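Before anything else, here is the set of structures, which you'll find just below.
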Structure P
Amino acid sequence: MGKKITCPNCGNDKFEVREVLLNTTAMTFFGFDWANKTASALICNKCSRIEWYFNPPQITNE
């Protein structure tokens, strides 16, 4: 079990999770956006701060 994530800005513990593409200029230039890596972004439901994670966090419904 991991650590509970809280927003460092407002202390909220409720987030939306989005998968985002980490674009690089070279891959985009050659039309290979599909080959770029992805990351997980947690967006605070209270203040909208975005926290980025390369490895997806484990979400629990507590």
Structure Q
Amino acid sequence: MLKPANTKLYSKLVGTSLAIGAGVGASLGMVLGNMPQGITLGLSLGVVLGIASARRHGAL
């Protein structure tokens, strides 16, 4: 039987990773001269890292 997901922990980890990813992406965008592309890249990486972190901490 599957255990229920810890949705509060999941949303906290993914949200934190999104915020960090957006910040890193904005910095990367400034360096490369293309802010929207940097933010998009940062958000994409934030989602992936947030889900991986949530799985690692047992939220999923």
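Readers should treat all values here as calculations from the given coordinates under stated rules, not as data from a laboratory. None of the values given here were measured: they were computed from a predicted structure.
Points worth noting:
- Structure (P, Q) behind the derived value 1.09 of Rg/Rh (Cα atoms, Kirkwood Rh): P
- Origin of the derived value -28000 (helix-only ellipticity at 222 nm (-39500 (n - 2.57) for each DSSP H run of 4 or more, over all residues; to 500); candidates P, Q): Q
- Which entry (P, Q) yields the derived value 44 for relative contact order in percent (Cα under 8 Å, 6 or more apart): Q
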